[in-house]
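Bear in mind these aren't lab numbers, they're just calculated from the coordinates by the rules spelled out. Just so it is clear, the model here is predicted, and its values are computed rather than measured. Cβ atoms are built from the backbone, for glycine too; each structure is taken alone.
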Structure P
Amino acid sequence: MNKFEDVEKLDTPPHSSSEADSSGGYDPSFFEQLAKVEDRHFWFQARNRLIFGITRKLTSDLNPGYRVLEVGCGTGNVLRVLRQACPDGNVVGLELWLDGLRFAQQRSKGPLVQGDVRKSPFGKPFELIGMFDVLEHIPEEVATLVALCEALAPGGMLMLTVPAHQYLWSYFDEAAHHCRRYSSREIRARLAEAGFQVEFMSEFMTCIFPIVWLLRKIGNRRPSSETARTLAMREFRVLPVINGLLTALLRLEVLWLNHGWRLPIGTSLIAVARKR
């Protein structure tokens with residue numbers, strides 16, 4: 001039984017980094033690098049603030065003891081935020097890769113389960129499910145969204161983030177083993193197909209859009225000696241002055257979005273959808 005704490009019985013076989021498939025999915029060797037920078041990097045900080053604010057709103061009217069699931073919790077970076085935002089709820093982290101759960105166990109106290117949501121190990125439904133920059137790694141996107149819908153209680157909510165705009169595809173997507181990037185129309189259609197009604201959607205990371213667009217143009221013309229992974233790893237660096245400036249600008253974006261207002265352009269998309 002592959003579990004970290006006594007939550008649910010799980011029969012899914014364990015996955016470790018030795019089983020990584022370079023043709024798709026996820027490269028679990030990224031977990032260690034992410035765990036080193038997530039607390040300080042502007043991108044992760046901004047996404048966490050946004051997730052915290054929206055989660056507080058979505059759970060404010062729920063009765064104590066409500067259930068929250070993060071699918072693809074990785075190193076536990078967002079899981080900590082969900083637990084802070086849900087003091088009256090039971091928050092569970094689900095992750096396919098054992099490599100990620102080892103970090104999550106160190107960073108966030110609470111139940112962790114190794115498994116695949118499409119073979120759900122859970123016997124009870126959840127009131128809120130989060131999936132943050134995970135769907136783009138999964139070839140079977142609609143089947144995964146259907147499984148999320150089935151894991152929700154009637155009227156339950158799904159919150160997810162995904163990378164935006166296929167024209168921003170680059171070495172980073174290759175190194176991260178992405179299957180796709182999304183437009184708002186595409187993610188809305190996939191959610192509707194899976195049984196969801198979108199209640200809020202916006203692009204975000206607006207202030208870094210010009211920088212990312214330029215880096216993608218330059219990086220996609222990389223010399224043959226520079227691999228996609230090498231270039232992608234550079235983006236995990238924390239450059240103090242630039243990091244501080246972008247952190248401040250993205251705080252303003254988060255305030256805007258947490259008021260329920262939308263942004264017209266960005267490198268990421270956030271969607272909140274209700275189970276029909």
Structure Q
Amino acid sequence: MTDGQGMDDGSAQFTSEVKAGARFEFGKNWQRFLGSLDEVRIVEAERSLREMLETEDLHGMSFLDVGCGSGLFSLAARRLGARVHSFDYDPDSVACACELRRRYFPDDADWRIETGSVLDTAYLSRLGEFDIVYSWGVLHHTGAMWQALANVDPLVRENGRLFIAIYNDQGWVSIVWRAIKRLYNHLPRRLKPLLLIICFVPLWGPKTVRDLMQGKLFRTWKNYGSIRGMSPWSDVVDWVGGYPFEVARPDKIIEFFKARSYVLQRLITTRRLGCNQFVFAKRPV
């Protein structure tokens with residue numbers, strides 16, 4: 001199942017879930033993003049990996065990208081020297097990653113791309129173990145976050161590292177956003193832009209007002225570059241549409257992996273909308 005092939009049943013299930021309003025098509029959003037991807041964003045992705053993993057390069061290491069999205073961080077890991085295996089449940093995301101490989105590493109045997117689900121234990125069992133397992137902003141969109149978190153554990157080899165990002169639990173605010181996301185995915189296509197515009201105001205209004213007060217209108221918009229490398233509008237669509245949607249407090253994630261013989265190495269938390277980032281090291285049992 002290389003180069004985006006295979007898992008026909010999984011693709012059919014994905015399509016069925018989208019039609020039922022149970023899942024957002026992240027891949028279509030990523031396809032729009034590819035048109036704006038440039039060297040600056042790629043270098044920033046490389047910097048992010050080096051900083052969080054506290055290493056200058058990944059030569060000699062294996063890197064598993066669980067839910068690879070656009071493939072940007074798979075590309076960054078490959079440019080840093082890792083042997084990369086990428087997979088995603090969304091066929092359009094797989095196509096994005098394949099396109100990036102075509103652009104930068106054509107016919108590269110050290111970058112494999114497949115269609116697969118982190119909830120499919122039969123699929124995961126065929127992958128083996130990796131030095132670095134990376135899943136940024138993905139596992140909380142599976143519809144079974146805690147099971148997905150448990151499923152990535154066997155993929156990390158002894159003394160390997162797990163780098164994940166999970167949405168922060170903001171209590172009632174998270175509950176409201178979950179309802180908005182569910183509504184967005186159930187709306188007819190023609191009404192979705194209206195909800196995006198309504199949500200744009202609280203998401204970008206305060207930043208715009210701040211820039212205006214400082215005499216630098218749209219400065220934040222022009223300089224925007226999230227950890228996932230998105231453009232501002234793509235990020236708004238991704239946030240509003242991102243469903244299924246689950247959250248967790250940092251201590252719950254830390255406790256979960258501590259019980260599985262992991263040691264926390266890096267932690268970046270947020271008090272706002274967005275993800276807490278964790279890097280764990282897997283201790284010998």
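Assuming 16.6 is mean count of other Cβ atoms within 10 Å over residues 104-111 as calculated from a single structure, say which of P, Q it is.
Structure of origin is P.
If we compute mean count of other Cβ atoms within 10 Å over residues 168-175 for structures P, Q, which one ends up with the highest value?
Once mean count of other Cβ atoms within 10 Å over residues 168-175 is tallied for P, Q, the winner is P.
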